[in-house]
Each structure stands twice: as C-alpha cells, then as structure tokens.
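Please go over the structures that come below.
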Structure 1
Amino acid sequence: MNADTPWWARIPDPVVDAVVVAVAAVDVLINLGDSSRLATVTTAVACAALALRRRFPLTVFLFTLPASLMVDIVFAPFAALFTLAERSRDRRLLVAAAFLFAAASAVPWPLGNVGSHERAWTLIYFFYTLATAAAPVLLGQLVQARRDLADRLMEIETAREHERLLHSQAVLARERAQLAREMHDVVSHQVSLIAVQAGALQVAAKDPHFKEGARTIRSLSVDTLDELRHMVALLRASGGRVGELTPQPTLADLHKLVSTSCIEATLTGELPSPIATPAQRALYRTVQESLTNVRKHAPGAAATVHLWHSDDRFGVTVTNNAPTRPSLPLPGSQQGLVGLRERAELLGGAFESGPTPDGGYRVTLRIPTDAD
C-alpha cells in the first residue's frame, strides 16, 4: 500500500474481522434475552462464522439465516450480506440472498399458526426488511466497483507507461538511424575525398617528406573510414528504418556537389517543379553516394548525372564508365546503397543499381510524382 491509501484500508484484515465478530456478539447479547438454547447456539455459530466471511461469503451468510429467524439481530446478517455483495458478481444471487434475509427476519419464531393480524404485520415487516437489506448489498457492490475501477486505472497507467517506453525507444532508434545516415552520407563522403586526394598527392609528390605525409594522411583516412563503417553498421542495427530528423541538402546543392566531386562529372536534364523536400533529399543523397562510389571504386572514370521526369515519375540516373586505373583499397560498409533503397521505398519509389555492359556502373532512382 502507498501513502495515498485511506487509513481504514491500512488496517490488517484479522483486526477488522475481530472487530466485526465482537460487534456482532454485542448485538446478539443485547437482543438474545431469555431465548432458547437452540437460539443461543445458532447466534454463537453465526457470530463465529463471520471470521471466515472473506473466504466463504455465501456459506457464512447462510449460517446467519437461522440466527436471524430465531433472534432479532441485524449486524451479523448485514456483515455477511455486505461481504457476499462485495465479492460476488451474480446479481441474481444477491437478490435471492436479500429475500432470504428479509424472510428470515420477518417470519415469527417459533413457527406456528399466525393470525390474520400477524400475517399483515409480517408482510409489512418483510418489505421493510427487504428495503433495509438493499443497503449492505448496494454498499458491497459499490466497494466492488471501486476496486474494479482502481484495478482498471492501474492497468491503464501501466499501459501508458509501456507506451511511453516504446515511444522513447522509437525516438532513440530514429536518432540512431539518422546519425548513421549522416555519418555515412556526410562524414564518410568527406573522409573518402581526403583519402583520394592524399593518394593522388602521394603518387604525384617528388619530395620524400611530402610523400610520407601524404601516405600518412591516406592511411589515417582509410582507418577512419573503417571505423566509420563499423559505427554505421552498429547504429543501423539498433536504429531500424526511419525517416529524417534534421535538415538535409536539397536540389539547390546539386551543382556544387557535382562540381566539387573531384572526378570528371557532368549534370544534365531537369526535374519538375515543385518537388517535396523528402524527395529532394533522396535525389541529392543518391547523387552524392553514387559520385562517392565512383571516386572510391572507379578511379579515372567519368560520370554523368542525368535528371529526368515523365508524366507520373521523376528521378536521377548516375552512370560512370569503366575505371582507367586501379582503385585504392578503401573500406566500404555496403550501407550506402541500402540507405538509398530505403529512401526510395519510403517515398513509394524504386531504386536500381548494377554494372553496365562497358564495365561501368549505373544507379537509378525513380520517385512517383505524387510522393510526399
């Protein structure tokens, strides 16, 4: 129990049972008078049975009926009737129990011939007692409803807590996936450019010190790319497939991307206007990843970035011819094409990649014109 629990709910059950039995005994002693030994025994049994009313509510109530018939007592049958109503969900049983209590209390004892005048008062007292019996029944049902409501509220709170946990996990996964995408699309792109430039400087430099410096830069860049590959794989494994969280480059940056790619690349074609921001990001990342792969895996190759559109689709195709010299052994995570395919699927489009007959490579992104 917590601090919000009422003080009466914190009283131990054995103490409550002992008080109930004691009050019932006092009620019996007040009303017992010079009753017969049988009445004394039945009332004693009824009082003692109240200690077990939580475990056997119906049985204990039935034990109080003979005492109600023989002695004019109220507390013991009311306590048993309240417990039965608080624990039973059978409304017909509760109605029958109220009628039994009213009949046991109204019928004169000892049983015998009753005159017409007594029969009328017996009937009046029956209905009066029946109306009185409604109080413990309704009170017991109210306690039961309150307990059910508290349990339901606890279930709702537990479900909300679970929902909050799932939401926080989803946000964390989205952030991890976004970080992985940013690391691959931006950081690795720049590091691979450093590695390529350092390799070219190492080949062209005449001074041994310059060669050694360029070699060191290229070696560190390669090691950095390898570490990035592991980090991207780890973040993607925990992040799942999610959307963007932070602003990304758009089509306005395509000309700069192509012109600063450090390879022979041309940009042709055009796209419809306007294009939604997610589609612009997907197009930009496709061109960026394709040019990075050309620079890493096809040294000396020329690339063509062709923008196109039709009635129901638009997209970009990046094609490069065969490399003219051996490529540097730069590590690759194989996550770039996976990310591009995910972007295309999120937009309802398609992504294709594969070698060309002349030894080059072609990447195509198709996006529906109604993509958000």
Structure 2
Amino acid sequence: MTRRPPPLVEDGVVVALALLDVWAHWDIDEPLRMACGLGAAVVLLLRRRLPLLTYVLTLPSVLLSDAVVASLAALYTLATLSRPGALLFLCVPAFAFSDTTSLPSPDFDLTETRKLIALGYSAATAAAAVFLGQLVRTRHDLSLRLTEISQARDHQQLLTAQAVLARERAELAREMHDVVSHQVSLIAVRAGALQVGARDAETKDAAATIRRLSVQTLDELRHMVGVLRASGGQPTELTPQPALDDIQRLADGCGIETELTMDLPEGLPATVQRAIYRTVQEALTNTRKHAPGATARIDVRHVDGAVRVRVTNTAPTQPPLPLPGAHHGLIGLRQRAELLGGTMTAGPTSDGGYEVCVMLPAHVTE
C-alpha cells in the first residue's frame, strides 16, 4: 500500500499548479483578472477546513479569467469531503456557467453551437472533478469499513478461542476432580490406615508424612479446580500461595535430610517469594526422584542486590526410582526466573551430585 504524501506537501503542489495556471494566462493589461487568479490560488490553503467556502471564493477567478485549476482543485476537495447531494452537483453547472461567461461584458447565447459545446466541455470537466473526488471518498470509506470488518473478525476469533479454552479448562477440571483427586484421596486413606496399623515408629512416621502430603495435595487440587472452573469470570488467584515462611516446613517434610540457610531482607514481593519457594520445591522433588539417599543443602541469600537460591544435593546412594515425569520442571523454573528478570543454571557437581541456582532481582517494597 502506497503512502500518501503529507497534507502540507499536497497543498503546496496544488497551490503551485494554480499559480502556474495563472502565470500561463498572465496579462499585465488586466490586473483585476490576474488578482482574482492569484487570490484563488492562495484561498486553496483553506480547502481542507472550509471546502465549500473555498470553492465559492475560487469561482470569480473562473468568471473573470481563464485560470480554472484553482476552482477545479477546490471542487475536487469538496467532493472528497462531502457525501453525494444536490448542493455538490449544483457546483457543476456553476463552474460551467462561470467558465463560458466573460465579464464585465457577458457574451452568453445558448443558440450558438459553439457556446453549447463549450458549456458541455466545461460541465464535463467539473463533473470529472466531482466523480474523481467521490471515488476517492468511496475508497476511503471502503478502507475504513474493511478495517472495521477485520477488527470484528479478530474479535470474533478471540471470543472463539476463549470459548474453546473455557471448554478445555472445564474438561480438565472435571478430569482432575474425578480422577486425580480420587486417587490422591485413596493414597491419603491408605496412608492413614498404615499409620494406625503400623507398629514401628519409622513406618508410622513415613505413613504420617504420606498422609499429610496427600491432604496438602488435595487442598491445592481443590483450589486449582476452582480456578479452572472460574474461566471466563473474574480472575481467580491460586490460593493459598506459598511464601518464605513455608520453606522451612517444605524442607522438613520433603523426606530428605536437608540443611537450610536463609538470609533475606524483609519486604520481598510476593512473586519473588513464590519463585523462591517453587525453586526449592522443584529441586527437592528432583532430588527425591533422581537421587535417592542423597542429602540436600538449601542456601537462600541476598547477594549484590539480588536473591540467590542455590539447592545442591549429594550423589545418590540408591538406584533412582522409576517415577513418571515430563521433564518440564527445570524448564518451568527457567521461564519463571526469566519472567521476573532473573536467570537459572543447573548441572551436575564434581562429587556426583546436582545443583540448581536461580538469581532473581530483589525489589524490596516498604
């Protein structure tokens, strides 16, 4: 699509053409006619704001001289800015009459063939300017209409996508409620029965941990199902959201021997606190899955204006458990850190262990 020149440039070109037309018909012996031609060229500067008045003020130039470019330009502008109507088409005979009449001594006789031909030629010239202006206006209106249609289509596609997403979320919520929640409930019940029936303290403690984690998972699932079912309504926050105070409880209940060190300022944003918690949670989960028997060290500090979360585990002492996994945990941690303006690195250590390190900006709020 070609870009139109700026309005100031267009006005300058039109005025220059009108002045060139006056110069082509210049006659030093007729100052009044030349003054009308020059005035009509200057009046064109008003054609965008006052198109009808501009056209009327250019007619004397056509009536008194042979300079017609200014009047045709004004008529074209009037046609581009006006809808079809009687007033617009009355401008055509007005131009034709002015062009075929000579003042101060008018010589207009419709019985002469020559006059009729000249009148028809002038009317056709004015009509061409009107039709061209109307064509430009129609093209502009059509462009606006196409833009509106495109916007409406995009909005409809967005609504359709939202409706599909809402159905998918509702279906996912049903599956989580009917399948996952049911199975986790069975785990909690069986763990409770094992806790009551077991005789040794170690088995009772393990069963209690399983039951507590199952109950906590059910609570989080219930909130997630509520969020999924609320799609299309008001935004719903996943509650309760973890914070720094929950990290100690997470370390104590993860089933791994851990060492926790935290040195952070007060007033960290909730998003940063949540990212710290999720980093520790994912690292401990990976240790439990891929490095059975290993110990973990959690170090959370404020370093050089940033929060550094480092979770390191030792080498496993038992073969890893064949647990299912989608391998999206570390990817999710990296994406979460990048969204907050931080970084994440992960890799094996020299002693056969593994380390996850996340750096997050520490925007402390008062």
Structure 3
Amino acid sequence: MTTVHVSFDNKTYDVKINSQLHHRIGKEIADVWSPRKVALITDSHVGPLYLIDTQKQLEQAGFDVLPLQVPAGETSKSLVVAGELISQMAEAGFTRGDGLIALGGGVIGDLGGVVASLYMRGIAFIQIATSLTAQVDSSVGGKTAVNLGQTKNIAGTFYQPDLVLVDSSYLDTLTDRDLVEGYGEVVKTSALDSSDFFEFTGKIQSILDIRVNAQELSKRAIAYKAKIVMADEKEAGQRQYLNFGHTIGHAIELIARGELRHGEAVAIGMVAMTSRMARDGISKNELTVALKQRLEVVGLPTDSQLIGTPDFFERLINDKKNHGGVLNLVALESIGKPTLILKKVSDMPEFIG
C-alpha cells in the first residue's frame, strides 16, 4: 500500500494506492467514517461493473447505502443533475452527519464533490477513482465543478474529501481510448514535475506499458499534485501550473461536442501551447518534440483544426481563467520549470497564429 498524505490548515486526508483496494472498500471507509447514511453516486458505465459489490461491502461495514446512478458522460456534469441528486438525498432523509461516495471517473468525482459541498452546506465526501484521469489528477486536491451551457467547469467549489481510494485494477475494464486519455494528464504532470518523472514517461511506448505501470504512474502523479495543492489550495499561485494545456484544451474540447475526450484535448493543448512558446523563445523546440513523442506513441492526438477558429476564440473569452481580459497561460521554460505568461485575450489571435 502506498499512502500519500494531503494536509491543509483545517483538513487532512489520505490518498491510498493499491491494486487490492476494491476488496477492502468497506474496511477502508469504516476506518474513516462511523456508520451513517451514504449516497453512493456512479454512472451508467461504472455502475453495472462495480456498484453492487461496492454497495454490498459498505452495507456489511454498517452503512445505509442509497445507490444513485446518472448517465455516463459530460452531460451529467450539470446543475440540473446535481439538483436532482440533492432532491433524492433529501427525500431519503440525509442529514449533515451523513456522507457521499463518488464511485467513478472525473465526471462523477466532480459531480459528487459539488453535490457533497452543497447538500446542507456540506457533508462528508469520499472518492473511489475508477478511471486513469481521476486516479492521477481529478480525485486529488478538492476542485469540484459542473458545466453550464458551453462553459466548462464554470460552477464549482473547493471541497476536500475525507479519503481517496486509487486501485489500478479498475483500469482493466477501461477501453484503450478511455485509459489513454488519462495518460495525457500523466504526461502533463511529468513535464511539470521533474526530469526523473519525464524520463519515466519516455519509457512508456505502448498502451500495454501504461497498464503495466499504472500504479507507479499514479503514485508519481499524485505525489506531485499533492505537493502543489498543499502549497496553494485555492489556486492563487503555483496551482495554476496544473492548467498546462488546459486553456487551449478546454476550448477545443467544448467545440468538439463529445468528439474529443478531456485528456485528448489537453494533449493537443500542451503541444499547441509549447510550440508557440518555443516560437516566442520561452520554451525550447526539443520540448515540443519530446511531448509529441510521448503522446503520439500511445495514440493521443497532438493537433486540431479547431484551434484558431472563431468558436475557439469565443470559448477563450468565456474561460474561467480569464481575469479582466487577461489569461494566465502556463508555459514550460524547461522540464520541471513551469512559468505563467500573462496574455490579453485580444492578443490571442496573433499568439495562436
């Protein structure tokens, strides 16, 4: 068992990483929570695979479980769906002393976190991350959000869980595409972190390599993210580095209307940003090449015709990182050395080229 401790001024929790945690869910959660009502939220992809067994383990550990399933996909990350879940919990008599468990990937983690933070102004929250994206990135750090209209993650909260369980065996039921999109976030983190981690991702040469090394990839990515969020919980400073590739990525992800997964859009965003920063003398050309190699070798896209379209620039205007007409763009001076570049939204057409 690998345990990463995440600690803030008024909150401490563990991220536990082990390939056998799916057999120990009841015990692990009973070690953190006393018996109570639990809303177990999942989606239509994960639910048929893991909901019954997870519910059984929780009930055997003394919890009163309300299973709640939503349709899989980004459309469930909405205020409407959050409101429906809150209504169902209220009808079931949930109180401030009860809890919510998110069983799923990034969408369910985000949605569950929003619901937990809003229900009676906040109830206890735990994440069981079943996708690589959730395991290496979104389950750690307490950022929760839902989409509104054509704007991604515009309504959300900072709300830390009481526990995060990361079990690589859940990845066995992911399609290759669902697995690989999460690897885009791993490459991002390795480039932000260190030469050692970046060299490790350079050894990943196939989708099978991702599966074989999933636990180690999660451990390294989580350790880096935990370090960053503990230093900057509310994204006032260095936590913004984690947005590397996301400004461009979020814009094209929305325009693609489901044709691009989040990690695929981030992969494109990283390469697009780095190539333009290299052109302007901030990054190095060989960094763009290295990023492309790591992403393309496992089938991730690194370019899109959506970049530079009128819709693309419209999404940048509505990006939540737009502060009074100025975007904080994340660039890499070198591996392990990210920096923030301030760019006016009005200057982005020239920057994108």
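FYI, it's all coordinate maths here, none of it is from the lab. From a predicted model like this one, the values you see are computed outputs, not experimental measurements.
Output the label of whichever structure in 1, 2, 3 has the greatest value of Rg/Rh (Cα atoms, Kirkwood Rh), for residues 94-277 alone. List each step's numbers first, then the result.
On the way: 1: 1.65; 2: 1.61; 3: 0.95.
Comparing 1, 2, 3 by Rg/Rh (Cα atoms, Kirkwood Rh), for residues 94-277 alone, the maximum is at 1.
Can you say which of 1, 2, 3 returns 28.9, 95 when Rg and Dmax of the Cα atoms in Å, for residues 142-221 alone is computed? Provide the component values of the computation, followed by the final result.
Numbers: 1: 28.9, 95; 2: 24.6, 84; 3: 14.9, 41.
Clearly, the read-out refers to 1.
Which structure, out of 1, 2, 3, was semi-axes √(5λ) of the Cα gyration tensor in Å derived from, given a value of 88, 25, 15?
Of the structures listed, the value fits 2.
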